[in-house]
Each structure stands twice: as structure tokens, then as C-alpha cells.
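FYI, it's all coordinate maths here, none of it is from the lab. Keep in mind the model is a prediction, meaning the values are calculated, not measured. Cβ atoms are built from the backbone, for glycine too; each structure is taken alone.
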Structure I
């Protein structure tokens, strides 16, 4: 007999109600047609949630340097390494997959142990939505449904597919409704826009600052013409967008950021909110997860690791060991590494990897775009995995502690940040690789993301077509991709999916000079036609 349990989908912040049924053999998704947010609809990630529970790549036992070990030995090693490192040599990092209550527990553990290093390792650009502009309100679901004027910055539809249908309903509810899109790529979303402002990759903040100045003539310190030129757009197009977003029209501003697309994440977030403030509209930063900044910045942590100050690293969350370890050679200086994981790391990584229960197998408290949510377990814990509290118990008591929210920024601070970005703007030649976070993607289970988008003019330059392959060499990695000729990208720009690690490795970790935060921005690469497919495109090697 099949049993069904419902919870809030854990794969983004939309707050969709989802159900999981189990017939004694297999987990399947069920759909709650009376759900307030999603009304029985789920995006591709939500539809795939049940396969995470019993996927063959699930980790079911601790690993020590890639080899199976026991929980008893793992616990003894953690305590031994902790004593050897001491409080001053321990670093704790959390990233995607940690709920709000779990992050509070990590902050409590860090205070208990006295470590000086506690950092948020969720270095996706979207985490810059933690930066908030004073005086800007959060959009509600009702704001979206009743909107008469909407501004979408970046690919909101791909970031929140379920929320997008509400935006489209609002878009077509009234012939006078207006949708403005600001993006560097001509995505599916741009096809629904009344005004599409296509900017050069990474220059969205400059177009937004100019747009804000057109909406609010009292805003000083913004040269509209110069900012428009830096973004590669005509002033007249921005004036048309400003007219569509005039303050007396109800609506909202939504913004999204993908890895490999954003050069100035904090400014991108704040400039989007500056337009919302000038247009007198509420704001939503659309992202998969919301994690607070840690007391230690991630870039500062990397510096401490490189200096040999960190003797033991405990990293819990989805970006390690699965995504960034190859881009951090300084980790070789850490003597003892402990990580939690849901899936078997591929390739294997040094240190201890502890199997953790998945989001659908545990209770948690978190937030959505539209308010706080509580998640209940809908599946039994995977054999051999342990709950988050049990894993933290290997290090200490880990009682919850308050996490300080960042102080809202002033308009003057945003203008000053923008001035620094403008002064640092430099033209450069060569191929620019950008990223796209596809809605279907989840660890490459469905889409292997082995294709690269190439503009038709560039395909002619490279003498390639859809049946050909190109070799892409970045600052730290290289890979081969099958060409897909597309008008989605402008000349000189190439685009790959960023749901899989081998593609993320093409984008080096940088530092935002305005905030000191880690940036995963567009990358300058070398590209050439590959006479034959250069090895499996699924293989990316460090160079």
C-alpha cells in the first residue's frame, strides 16, 4: 500500500508544497493541487526530488581518503584531529543544503569551540542578495500576481520556474501590463518582454544605475550616458524602460544571478534594489538558497588557509566536495579535512567524508521568498547516513546561536560602490565564457551539459557547426564541448551550463574589490575547433 507525505520542496526558495509517496519499493512525487504557492505544479528540479532519496550514487558509509571506513573510526579521527588542530587551527565552512536552524547550530558550535574561522562557502553570486538597500520592501506573492509593471534582471524564469507562471499570468492579465527584462543573454524569458535591455555580460549594474537615475531625477552621482555606454545600450532604450516602470504603476522588481554571469554581485543586487526604490516597488532576489554571511569572509578564509593557519577544515554543504575543491590548491596545506556529503564524491577527495541525510529525510526550518517554512521528513534516512545534529556531535554540543544580519546599505554607499566599479572597468579582447544555470539541472543527472552556445558569426569564424566540437581552455581548467549555434549569445560570448562541476571549473574564483567577497564571474578563455572530440567532454582536468 502506498503512503504519501507532504513537505516544502527543498530545491529553491519558492516554497512549493510537494508530496512524496512510497509503495514499498520506490519513491515517487505527488502533487498537491490545492497548494497555495504552486497549485500542484513543480519545476524540473522539484519533479526530480524523489530520485535523490534512493539514487545509486548516494553515500552510505564514511570515506577516508576515498576508501570505506566505519563511523566509529571516523568519530575517533575527528576528535583526534580536533585536539591536534586546537581552536585556533579549526575552520568551519557551510554552504548550500544547510537550513537556517542548522546554520544557527554551526554558529553556536564555532562559539563553543572558539574557532576564529567560520565562513559561508556558498560563493554563488546569488548569495549577494544578502546585501539589502535601506527602504526597499520584500515583494509578496500578491505583489507578483497583481503586478502591472515588472522588471526582471537576469534569468528569473530559469531560477524560479514555478514563480514564472504567475509572472506570465500577470503579464497577460492586462494589455497595459509591461514587462522589462535586463540581461546579457537572449533567454526564453526575454521573448516575453515588452522592453528587452540586452547588456554586455557582467554590466547589468551600470544599466540599472542609469535606469534608476532616469526614474528618480533626484538621484545624484550617476552619469546616465556613461553608464549606458558601459553597459552597451542606448539611452533611449533605458528611457523606454523607465516609462514602463513609472512609480505610480503597481508591480515589483525581481533579480537573479547565475555563476559565470555576474562580475559585481553585491552591486548587481543593490543596483536592482535601487531601481525598485526609485520606481517605488517591492523587490525579490530570486535564488536557490539563502545563507547568511559568516563572521569570516570566504576570501579571508582562503588567505588563512594559504598562510598555513588552518590545520583542520570542517565543510558541510553542497559546494564541497562536489564543486570547488579543484579550484582551491591552497587546501593542500590543510592537514585534516572533514566534509559531509549526500553523494559519493567523484573524483575521490582527501580526508574524511561523512554521509549525511538528504533534505527530504530530515526536519528543518528555513525561509522562502514569501515567508518562513518548516520541512518535515518524507522519506526514511538513507542506510548508513546520519542526521546533521549527530554529525556535529562529533565536534561538540552545537547549540543554536543567533546570526547577525548585515546592516542595510545607504543609497550613497551604493553610488560609491558603483563609482569604484566604473573606474575599474576595462575593455578586453578575446572570447568571454559565461554560465547558465538551467532549471532541469541537478548534478548532471538529467542534462550532462556537454554543449556550448556559439553565436552564428562566431561559428563562422571558428569554422564549426552543430555537429562539431570546440576545445575551451580557461585559466584553471579545460574541456571539450559540442557546438550549438544559437542567437541566445552575442558575438564573442560563449555559454555553458553550470550545474555540473566540470563546467564550473572553467570559472576561476575571484574577489570583488568592493566587498572582498568571492566572485564566480565570466571568464576569458581560449577557443579552437577540435578536429575530433577531445576525450569525453565529461572530463575536465586542472591545468
Structure II
């Protein structure tokens, strides 16, 4: 019965495809066909409703509070509803499903998420052995489905070239998404190969039939060139040019893409730090409070994005369950383990870095650390200037309550926020780390995801034995995940003339914000 329902739905939304594309498309399961039928148009329509910096206005920021008088500071609490969402058997996340300006996460949104992940209507049918004959064939189908840059996919500012080369691994790990993993290398790694060792452990989880376990260790020499890849399932090292090297490289690309997307991007950046800080800001701080004013720009649409991500990606039958090869129990175990392993609240500049990686940064060859530290310090100075201008020498009760609320959310993680102390230093660190994560860190771990998933030979979320490309089913679902990042947000590098210093807000806000923009723009284009 469920197959009949799903087939009818898939046929109703059948997109127009060319002859070759149609042949491949018809081999897909009904969920993927339905998603390809409705997803692109929905994303395109959503991207048309873009907001600009001018749309963020002081008088529009009131979620969690009500005005009780005419003065800028006259507010009374009207708590926003908090919804508890289950992440695993042992872990839940509290999310506010409403945003200032954006509004509530509607019933239609909730229904759409619940509908597409319903495994009765859309059973989980994997197609692990359905591959495109070439990247050109995959691109033809994407064109027919309107999954192209500028329509469904966001415009890239990179030019990666061929993702399958050895050189591309250097760029991925030292200048791209994998840099967050290189920075984690401990000092006590013992390698008879080369100084840079990146261990990615995903092999101990359970996978669905047809997909091999992920997980790999990649070695780089002193010149940042890949020298070997260890496959923990085959218990074998592969070397450049040897049989199995190309398959090992693809395993590495799939492993880093899956690991960083699930852990650093989805869980740590979205569901932990940005969610916690936004929630505390709304329900603890009145809209006139200097910290709420500071965070408003950086938390814009956070609740909407996180609610949608949680509903569409994490539950059983959700897109992430389908696009990866994990059994659902393993997905819950992964989120549980990564929650405990999180250090996302630890200030970026305070994190321990092994000597060989630090030396690489000192030589100007590891911008993730070199430029990351420089940017964090700019943010830290900006936050301090903001609080100084607000006469925050003595932190008020609301600010302490805000800090304590976020600290409570950090419990159970590898790095828990320390107890609050007078003087404001810990508060500055928390605010600086949050701003750093939702801007630079988020961009590295997921903001440029379109570059990685534009073609099936590049990256992936699951892998079959000896594969050098992603299967067609998973690839198309991955493009929908990449497409979701194309929804336009107000550009950060703007004046926000209707917010800073506007609507009764103090004029010093404009001065501090302008100073921050000036420092950010000194050596880069801001438009």
C-alpha cells in the first residue's frame, strides 16, 4: 500500500527530463524522485524572498518580550515557546521555533518535514549500485531538474578544479573543510611516515546493506602532499600511484565530508552553540539589552534554520538518514558521542595545537589557524569595545543569567563553560566564540558545501566497496542539502542603518559597529 501511495506522489511531481536523464531518473526510488520533483522549486521560491540588512529594524525585535511603555528600555517578559526535540535515546535539544522578523515555523513547514520522512509513505529503499556513467551525465540530469548554480545551488566563490587529484586532498585538508581535523592532531601521534596525520574514525558504527563502513587515516608529508591512506576495514595502507589509491582517496573525501558535516557543522555549530546562545538571548535578555542588541545580527534566522535542520535531517527517515549509509541506531549513537566530544564553546585561540601544526601556521601555510586566530582576536576586541561602550564594567544580573543559561546547556560536553566570575572576561569569551563560530567557522565547515557536492566524483555521504563516485540516489539527495544553503541572508558587512543606533537605541552602537567593519575590511573586499 505504501509503495502505491509513494509511486502516485512521485508520478504527480514528475519533472521534465531529457531522454538520457529520464532513463536514470526512473531507476531511482520514489522518495528521491519525489524530492527531486518538489525540492528544487521550493528552494528557488524561498531564495526569492530574500531579506536585506535594511529589513532588520529595532522595532521588529521583540521575541520573548512585550513593550510596557514608550521608552526604549520599557519591556516585560513574554517567554517564547521552547520545543524539546529528541536527538538520541539519551539526548534532547530545546529549540525556539520562532524568529524575530522571520516569524514562526509554520504548520505547513512542520507537515512538510514530517511527510517526507514518513517511512510508511516513503519506505527506505537504498540504490547503492546505481551510478552515473560520467560527471557529464550527472550534470545533464541536474540541469533538467534545475539544480544549477544560481537557481537551486548557491554561487561559489571558489575554483577548485579537479577534485579527484592528489593536490585536491592538500587543498581540502589544509585550506578547506578538512582543516578543522588537521588542527585536532595530538602531539603524541606516532607515525613512521610523515608529520601530518589525520585520523577519522567512523568504522565502528553499523551501516546498511550495500555500503561499506567509512573511516580512514590520511598522512601528509612536510610539503603537505598526501603520502599514504590507511583503510581500517581492509587493514591496509595505500600509497600514491598504487592499485587502490584512487578508491582510497574517494573513501577519504566521503569520510571527511560526512564527519565534518554531521559533527562540526550540524551538531556543534547549529544545534549546540548557535541554538543555545540564541535561545538564552531571547528568553533572558530584553530587546534593549546591549548583549541582545549585539547578538541580534549574528543570530538572525537561527531558530528557523535550526528547526528546519532538526526536522528534516535528524529523525528516522529524514534526509540525513537516507543520504548516508548509517543504520538509524548508529546515527543516534553518533550524535550522542559527538555531543560528549564537543569543545565548541572553548575559545578558538585557547585551543591546544600540536607543535608541527603550529609551526605550519607560523610559516603561513595553514590559514585556518593563522587567519582564524587573527579574526577571533578582532571579534574579541569588537565584543570588548561593545560592552565598554555600554558601560558594562559591572555585569548586570541579566547578563549573568544569560551566561549561566548557556553554561547549563554546555554541561555533558568535553568543554563545559567555567563558572561565571566578575569582570566580564568569561562573558566576552563566550560572545566572541559564538560570533566566530557562526561566521568564519561555519563557513569553513559548511558554508561552502556546494563546492564539495556539485558532482558525484567529488564528495559524498556514503560509499560502496571500491567506489570512486557517489551513487546517484545519494548524490541527488546531497544536492538538496547543498541547495538549502542558497537561501539568502542579509549580508553581514553592511551598516544595518535601521537597527544600530535606530529606534531609540544608543548612538554608540553605530560607532562600534563601523569600527568592526573597518577592521574586517582592511585587507579584503566587503561587497
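Which one of I, II has helix-only ellipticity at 222 nm (-39500 (n - 2.57) for each DSSP H run of 4 or more, over all residues; to 500), as calculated from the coordinates, equal to -12500? Before the final figure, lay out the partial values.
Numbers: I: -7500; II: -12500.
Structure of origin is II.
Taking distance in nm of label points 7 Å out along Cα→Cβ at positions 94 and 118 for each of I, II, which is largest?
II
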For distance in nm of label points 7 Å out along Cα→Cβ at positions 46 and 110, which structure out of I, II has the highest calculated value?
I
I, II: which one has semi-axes √(5λ) of the Cα gyration tensor in Å, as calculated, at 38, 29, 21?
II
For structures I, II, which has the highest computed value of mean count of other Cβ atoms within 10 Å over residues 126-133?
I
For volume of the Cα convex hull per residue in Å³, for residues 134-253 alone, the calculated result is 157, so let me know which of I, II that is.
II
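From I, II, which structure was mean count of other Cβ atoms within 10 Å over residues 78-85 = 13.0 calculated on?
Going label by label, the one that fits is II.
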The value 0.25 for FRET efficiency 1/(1 + (r/R0)^6) of positions 398 and 438 (r between Cβ atoms, R0 = 30 Å, to 0.05) was derived from one model only; which of I, II is it?
I
Have a look at I, II and say which one yields 24 for relative contact order in percent (Cα under 8 Å, 6 or more apart), as calculated.
II
For percent of Cα pairs over 13 Å apart, for residues 142-181 alone, structure among I, II ranking highest is II
